[in-house]
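Enquirer: Next up: the structures, one after another.
Derivation of every value follows stated rules applied to the coordinates shown; laboratory data play no part. Since the structure is predicted, the reported quantities are computational estimates derived from the model, not experimental observations. Cβ atoms are built from the backbone, for glycine too; each structure is taken alone.
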Structure P
Amino acid sequence: MKQQPTRDPIWLPLAISLAVVVGMLIGKLFSANTYVADNDRKFNAILSLINQDYVDTTNLKDLIEMSIPEILSNLDPHSSYLTAEELRATSETENGSVCDIGIQFEMINDTVGVIEVIPGGPSSKVGIMAGDRIISIDDTTVVGDKVTKGAVIKRLRGEKGSKVKLGIKRQTSPKTLTFTVTRGNIPVNTVDAFYMLDKNTGYIKVNQFGRHTYNEFMSAMASLEKEGAKRYMIDLRGNGGGFMEMAVLMANEFLPADQLIVFTKGRYKRDERERWSDGKGQYQDAEVTVLIDEFSASASEIFAGALQDNDRGLIVGCRSYGKGLVQKEFILPDSSAIRLTTARYYTPSGRCIQKEYSMGGTDDYSNELAERFKRGEMDYSDSIKVDKSQKFTTAHGRTVYGGGGIVPDIFVPRDTSVINRYYIDVDNAGLLQRYAFTYCNNNRATLEKMTDYKQFLRMAPTDEALIEDFADFASKDGIPPRWYYINMSRDLIVTRLKAMIARDIFGSQAYYPILNRNDKTVQQALKAMNKHKAVFPITESLDPKSIAQRPRNLLTEIKQRWRL
């Protein structure tokens, strides 16, 4: 019997497919020098041969689409490809409210990795966290090299009020966790909250650096100043970055004239940029503290690094993420795009923000945060990884180190004394969020008559009544009360429940004032500000006006060191 030719999808040898795409991209994006022109002709000849003479019918467009991400995966971890659909969806997210589940994600090792959960959005309300990995959507697996970012976006978006079921893998749970998220409009404000911590200290929570962050930030600062703020705590924990320009503008508000804020250096002169302060900032004399954690990245690190290296503010928390690669977006003829790394960020002292990576080594890179937890970096300051060979000095001669991320001036470890198996189980199951939602539904008529969260706190159930009611709620969901462990986590559970209930009724502006009462990092930062009473964390008598302006030849010295 004559064998019928197969019509199954064909995976051509990767070397050929990669070569095809490289030739096409190079031909479109870069100058037509002799080397590029010769290879362009060669790769187009291969493409023509495949199209005309390969044994099976092939769809060259699909082949190219599958191969582009493979090419970029052999570069740095942040160069990426966006199909036309993905680019359109990304633009919608950046430019306004969309009906979505409220997360930012990337395809990491063929799985959907949650990079950021938008505060107050649908996912945050059910308990999804940064670092989670989505392995299924509505019981359909979304793991594997055939899963595209565009396909995931399409499945996550839908009509307002519709539901999507997610299967989640989380480090703290050996089992797959299930969350049902109700799609809704995503908050686009990047300043979540601002309020007075005490009579002198204003607190501002910035969740990302969007197109309007600077305006939102300055509006919040002005409001706090009217309330009597003389010093400020800027919370960038969980802030994955965004527009560099917003971070530069914010840093400029705190710096005297002619201070280097950030510079970039790439392969070509066109990728070199220097940003200096102009001396017009409104808060040059105000004390400032910046809170960071392992999810503070990119623009967050630019802001924190600028203040730290100029000895202008106190950095509190734990080491930041370490993303210091600059991507430029190139639109391709079919309206798709590649975001190609073209430069690196450097702080004023000359530190490169980017943590170590190997070309194509996405596995080790994506697991780096997990390795930090394993070696105890979030628990012990001496476990923080710094490269002693990358030694730099701040404006006043303090030693800081490169090697990736911003190391805080004051390290605040996790409070593991309140974290136990009971707390992890109820948190992983999303029961804290579900209880808060149920409580609001059952008491909405009364709650909505309240003027603000302060009235809610005065009229809320006692801590004892709230914890007992929650334990009963959790037991009905299969997690029996274990009072020894519940009592260990009592303050944390009660605080989070009250904060979530207040957020559901009054918004994020009510969430942080309650949550921060027992926030160890906030309290440590406030204590440090009260102790030093100065913008510079080491020399208590230092007046910010006396900070010597860094000379413009500083950049020349840095370049000589790095041989840039």
Structure Q
Amino acid sequence: MVDPSSPARNLLVMSFARFAGGFWRGASTRIAFWLTFSLAAGLICKLLVDVGMNKWNRWFFDALERRDTGGAALAAFAFPVLIFGVAAVGVWIIRARETLQVRWREWCAARLLERWLGNQRFYRMRVARGGMANPEYRISDDVRMATEPLADFAIGLFTALLTASTFVVILWTVGGGLDLKWGETQLHVPAFMVIGAVVYGVVVSAFMPVIGSQLSAAAAAKNEAEARFRFEMIRMRENAEAIVLTQGESYALHRLAAANAGLASAWMRVVAQHAKITWLTNGNSAMAPVFPLVLAAPKYLAGELTLGEVMQLASAFVQVQIAVGWLVDNYSRLAEWFASAGRIVELLDALDASEGDRQDGCLLIARGLSTDGCVLLDKLRLTRPSGEVVVARADMCFNPGDRICVSGAAGVGKSGLLRAIAGLWLWGEGAIHVPGGRAIAFVAASPFLQAGRLSDVLSFPDGVDAHPSAQCMRALTACGAGHLADRLDVTDAWEHVLSASEKQRVALARLIITQPYLVLLEDAFSCFGAAEQVALFDLLASRLPQAILITTGGAAGLADLHSRRLVLERNAAGEVHLTERGADFQHATARV
């Protein structure tokens, strides 16, 4: 992780700015600049109110010193007006600032989600060796922690510049110079209050990077530990049934306890850094209001300043000190920002790295579009990330309406072939061409059923309420799951609620409803007897007449319902090739 004092910080800041600065370009430009200008106007108004409060201090305390009852009373009556102005400007700034933060975070998260989910990057990153840890945490929490403080930093810096330039003038004009006498030596110090404020602020600020040099790294480690602890708890919840069945509670508790201990250790490193910084921040908060009084005391005692002028100078000194000491007050949050921004930049780099024709140094299978509704395997070669060859050669063309059975001995790559066609197996050579804009459905022995209403599960991925309830009921009944028809509007975690056979029936019903053009069935009938496997496949074939159905596994009689039979087998050289058996065999021709 980049430390804010290291040379690499410039590269990190520029990388993050290129990404997050897009909020001020394109479709979001109008709202972005409107919120920015509104916030800037509010900050300028706040400065005017602060100057008014500074002048009020001089007015009120001078009246007290003169025993001017009328002047003091008038100042007291004017005070509520200033307070109302302070409150109104504060509301204005808060509304503009937090709206900007929310909209900026929304924009950044939306862009990251588009890139993460686009072109199967989320899957590619997950299967990559040494893949990115917890990208979802980076999109949710790190985006928030990288945008919210940055808006506050911009506000603080803008305010510091305005405040310093305004109140330095007050220190200069009201404080004037200071005459010092040491024996026969006389020394005139011009603008002594300005010099005192700047020197004090610079000295305090210079200590902060030294004291808190390790805070950024500690914050990054803490964020990573938070994500790891959350991931372990989610994984335990999602695998609760398997843990109970294997009596693995003690092992799960051990993993959670280790993650929790790691989180506590990471937090303690942050606590230690905060404690070191607090020495400086608390000392500064106690010293800053007193130091200007000490500086102004000689001139006040010499009768060169009134009490009101001393209080005005003290107020202006504190304002300048706040501006000059901006780094002191924000160093902890700045370190947190560097940690979160660094994790966002790492995610962007990982998303970029998932593009191209290589991953982990290995060639990736190319994917293209066919022009005639066919699926073409063009000189396809499947390998593992290690380079080990799984399937040495596969040249085949599948036409609309084909029913294809893929068989072969265990371990020859049947599952890998289906996953490659679906886009889940990335490594290898050659190309797979599929029709553009057409749906592909992959149904495994334990199919994916998302949580939600059962009607939405059946409509996946077409969208919520994409298909009428009557259609869902008919499909469930046809697949032997009619007893679930009255639960279409029930919301549940169906993947954990339904039995294995019910999940397979729901998955088959979903195919009938959504009508994909290519269906890949990997042991999708494993829960049924031979007769029911034949009946369900025949149902699927009749309801999807133009779809390409490719199956692996199943009863012996199931293969007889297929129009084409493919075999993955080893040749004399030990290489696995895909060949076609049967009278209807034709060598594939490229139609791309």
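Enquirer: Determine which structure produced the value 82, 65, 40 for Cα extents along the principal axes in Å, calculated from the coordinates; the candidates are P, Q. Spell out each step's value before the answer.
Expert: Numbers: P: 82, 65, 40; Q: 118, 54, 52.
Of the options listed, only P reproduces it.
Enquirer: Kindly point out which one of P, Q the value 4.0 was derived from, the read-out being distance in nm of label points 7 Å out along Cα→Cβ at positions 148 and 252.
Expert: The read-out was computed on structure P.
Enquirer: The value 9.8 for distance in nm of label points 7 Å out along Cα→Cβ at positions 188 and 396 was derived from one model only; which of P, Q is it?
Expert: Attributed to the structure labelled Q.
Enquirer: Another question about this same structure. Quick check: -11500 is what I get for helix-only ellipticity at 222 nm (-39500 (n - 2.57) for each DSSP H run of 4 or more, over all residues; to 500), calculated from one of P, Q. Which structure matches?
Expert: Traced to structure P.
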